Structures are given as C-alpha cells and as structure tokens.
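Each structure below is given as structure tokens.
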Structure P
Amino acid sequence: MFKLYGTLRSGSAAIEAAMARAKLAYTAVDAASWQPGPGLDELLGVNPLGQIPTLVLADGAVLTESAAILIHLGLTEAPGLLLPLDASARAQAIRGLVYIAANCYAAISVIDYPERWCEPCDDAMKERIRAGTKLRLHHHWRLFADQFGSGFDAGAPGALELLATVVSKWSGARQHLQAERPEFFAQLLRVEQHPDVAAVLQRHWP
C-alpha cells in the first residue's frame with residue numbers, strides 16, 4: 001500500500017485527489033516542515049528536505065515532488081485517467097505539470113519564505129521580494145491559462161487539472177484569474193465540484 005505524507009491545505013491535496021480519482025488505497029501521515037512532531041520526524045527519515053507531498057510506494061521506493069508523483073501515478077496506476085493515452089496529449093499534460101512545478105510552485109516558495117533568498121533580509125526587503133514574486137506568479141498563471149486552458153478537461157480531471165486546481169489556491173492566484181482569465185477560473189471551480197475530487201478539497205479547504 002502507498003504511504004502519503006502531507007497535511008491540510010498543502011500540495012498533498014492534489015495527490016489525494018489523484019488517488020481518489022484512481023481509487024488507490026493509501027495510508028496518510030500528517031506531516032509538514034512547519035509542524036514539529038512525530039509526523040515530521042518520520043517524514044525526514046524518508047525525505048531529508050522535509051517537503052510534502054512525499055509518497056512511499058508499495059516496494060518502499062520514495063517519490064517526492066508533486067509533478068513527479070502525479071506523472072508516475074498517471075503512467076503506472078491509472079493509464080488514460082490521470083494522463084492521456086494519446087502521446088501528443090500526454091506530452092502536453094506532462095509539460096503543464098512541470099510548468100506548474102517550475103514556475104508557480106517555485107514562486108510560492110519564495111513568497112512564503114523570502115528570507116531564504118536574501119541575506120541580510122529585513123522586513124522591508126521581505127515585503128519587496130513578496131510583492132515582486134507575486135506579480136511574477138500571477139503572470140505565470142495568465143500564461144498557463146492561455147497555453148493550457150483550451151485543453152483543460154474539468155469534466156474528467158487528470159493530473160494536470162488537479163495540480164492546477166490546488167496550486168492556484170495560494171498567493172492570490174484565484175482572485176487574479178477570476179479577474180483576468182474568468183473562463184479558466186470557471187474551469188477550476190468545475191474541477192473542485194467533480195464527484196471524485198469534491199470531498200478531498202472540502203476536507204482541505206472547508
């Protein structure tokens with residue numbers, strides 16, 4: 001059985017939603033780098049970075065990075081469900097997953113922890129870093145909507161739709177998309193309402 005390390009309102013929600021879509025059983029461990037305790041201690045034993053989500057496979061192999069986990073599940077556990085069977089469409093879905101990881105997730109890390117990216121870093125500098133990074137993040141989401149929105153399948157969400165729906169919940173991205181890309185924003189809301197996904201996201205964001 002899989003073991004998934006994560007916590008509420010984190011990126012592990014995308015993995016939980018994917019596993020719900022694929023009807024995959026797993027054991028959940030509540031853990032996060034900002035939550036000291038037994039869960040974090042166990043997480044650090046399998047992922048020294050302490051990042052979530054972290055997924056341990058049935059054979060004990062460790063998978064980290066949301067996009068990598070979703071790609072693996074899409075290729076091995078749920079062909080045609082989480083990733084398209086068509087090679088060209090699958091390539092674009094993988095491209096979109098890596099786009100989110102490289103351009104959106106990375107920016108959110110800077111917004112959350114600006115002090116990690118400058119030295120010395122006073123409060124004024126932190127706010128300047130946050131403000132500039134948030135502008136860039138929102139630009140990345142506009143480009144994502146323009147490039148991937150036409151292929152977005154909210155009625156049958158796969159890995160790309162699930163990761164975009166979760167990661168866009170942070171740092172004001174949803175509000176920005178509602179104003180700047182309303183059609184894509186509506187697609188995200190449709191994903192949240194999918195029967196396989198709704199209960200997972202409602203647990204994370206009641």
Structure Q
Amino acid sequence: MKILLADDHFLVLDGLEVLLSTLPFVESTTRALDYFSLREQLEKETFDLLLLDIHFGKHDGREIIHEIKELNSKMKIIALTSHSDSVTIKSSISAGFDGYLLKIDGREEIERALKAVLNDQRYISTKTQQFFFDSQIGRNKIELTEREKEILQLIVHEKTTREIADILNLSEKTIETHRGNIMLKLEVHNIAGMVKKAIMQGLVHL
C-alpha cells in the first residue's frame with residue numbers, strides 16, 4: 001500500500017511515518033506539507049490512500065476533496081484531525097471522506113482504519129464515535145473551536161470576510177466554511193441571528 005500524508009506540521013508527519021513503517025502492508029509513505037506539493041505528488045504518482053488533515057494550512061480538506069478525487073478517483077481518503085465536534089465529523093463524512101481519524105488515535109486504530117477503507121468500508125474511529133455520542137447527549141451546550149471563536153468575535157466586531165481572512169491569514173473560502181459551521185452549531189440562518197445568539201450565550205465579548 002502506498003500512502004500519501006498531507007499535513008502542515010512536521011511533528012505529525014514524522015510520527016505518522018514512524019508508525020506506518022511498523023505496518024507490514026504499508027509499502028511506502030510520501031509527505032505533502034501544503035496544497036501545492038499535494039497536487040504535485042498526485043499528478044506524478046498513484047497512491048492507494050491519502051491521510052488528509054481537515055485544516056490543511058490555508059485550505060479546508062472538505063473543500064478540496066473533490067479536486068483531489070479528480071486527480072485520483074480510486075484513491076481512498078481518510079480525514080486526520082484534532083477536531084472531534086459533531087459538526088466537523090458530519091460535514092467531513094458528507095464531503096466524501098472514506099474515514100475519520102483523530103490525531104490522538106493509536107496504532108491499532110489507524111491500522112483498522114486503513115484496512116477497512118481499502119476494503120470499501122467507511123471507518124470512523126472509536127474515539128470519534130464516543131465524542132460524537134457525547135456531543136449528542138449534551139447537544140444543548142454550544143461548543144466552538146478556538147478558530148470558530150476567533151472568527152465569531154471578528155464577525156461581531158463587523159469585520160468583513162476579506163478582513164477576517166487577512167487578519168487570520170486564511171482564505172475567504174475557509175472563513176465562509178467556518179462561518180457556516182458556526183451557524184449550524186448556533187442553529188441560526190443569518191449573520192444577524194448569529195451575532196444575537198452569540199451575545200446572548202456569552203460566546204463573545206463586546
């Protein structure tokens with residue numbers, strides 16, 4: 001099995017390469033630190049599986065997955081992330097990921113995931129399922145990621161999408177994705193409703 005690792009953190013890539021080298025069915029691993037190198041690798045070589053960080057530098061894995069599949073439609077893609085909130089999990093699976101792993105998952109979990117997706121089975125790690133279950137039990141409690149809190153705070157202070165993207169050094173598309181996820185979590189349908197509920201819930205400071 002030839003695996004491509006896409007993450008913008010050297011330590012994560014180093015750890016994955018060491019771990020995957022202990023699996024007898026893994027033939028080789030190749031790393032991509034940014035979207036440009038990811039596309040470059042996919043254009044010159046065929047891989048069986050891609051482990052893709054959902055928040056890959058300035059890019060959102062849920063937005064680029066279709067472009068990736070156009071380059072290699074047979075390659076399986078597993079989301080690799082530190083995000084365990086239900087919105088991210090559901091949106092990632094809906095986007096077309098074949099599996100979902102957390103960066104805290106261990107060797108045995110990763111091995112099961114690789115084998116499952118290569119056998120055309122969708123795989124969601126045990127810890128991910130537990131986090132999802134727990135979030136549904138406590139679904140009335142609104143939990144935002146640190147990035148979502150940053151963006152929400154800037155929206156409340158009347159910053160435009162372009163201004164927020166410049167401040168956080170992210171793409172406008174990524175900001176829009178985060179904004180959509182915030183709306184889902186707050187159960188609102190527009191910016192005015194989002195700002196109102198954020199203030200009422202004490203999620204931002206004025």
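Since every read-out is calculated from the coordinates, none of them should be taken as a lab result. Not measured: the values here are computed from a predicted model. Cβ atoms are built from the backbone, for glycine too; each structure is taken alone.
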Can you rank P, Q by mean count of other Cβ atoms within 10 Å over residues 77-84 and just name the one with the largest value? Q
For structures P, Q, which has the highest computed value of relative contact order in percent (Cα under 8 Å, 6 or more apart)? P
2.1 is what came out when distance in nm of label points 7 Å out along Cα→Cβ at positions 101 and 165 was calculated for one structure; which of P, Q is it? P
Matching task: 28.1 is the computed value of mean count of other Cβ atoms within 10 Å over residues 157-164. Pick the structure from P, Q. P
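Looking at structures P, Q, which one was FRET efficiency 1/(1 + (r/R0)^6) of positions 125 and 197 (r between Cβ atoms, R0 = 35 Å, to 0.05) calculated from, given that it came out as 0.65?
Q
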Between P, Q, which one scores greatest on mean count of other Cβ atoms within 10 Å over residues 85-92? Q
Winner on distance in nm of label points 7 Å out along Cα→Cβ at positions 13 and 69 once structures P, Q are ranked, highest first: Q
Given a computed value of 25, 24, 15 for semi-axes √(5λ) of the Cα gyration tensor in Å, which structure among P, Q does it belong to? P
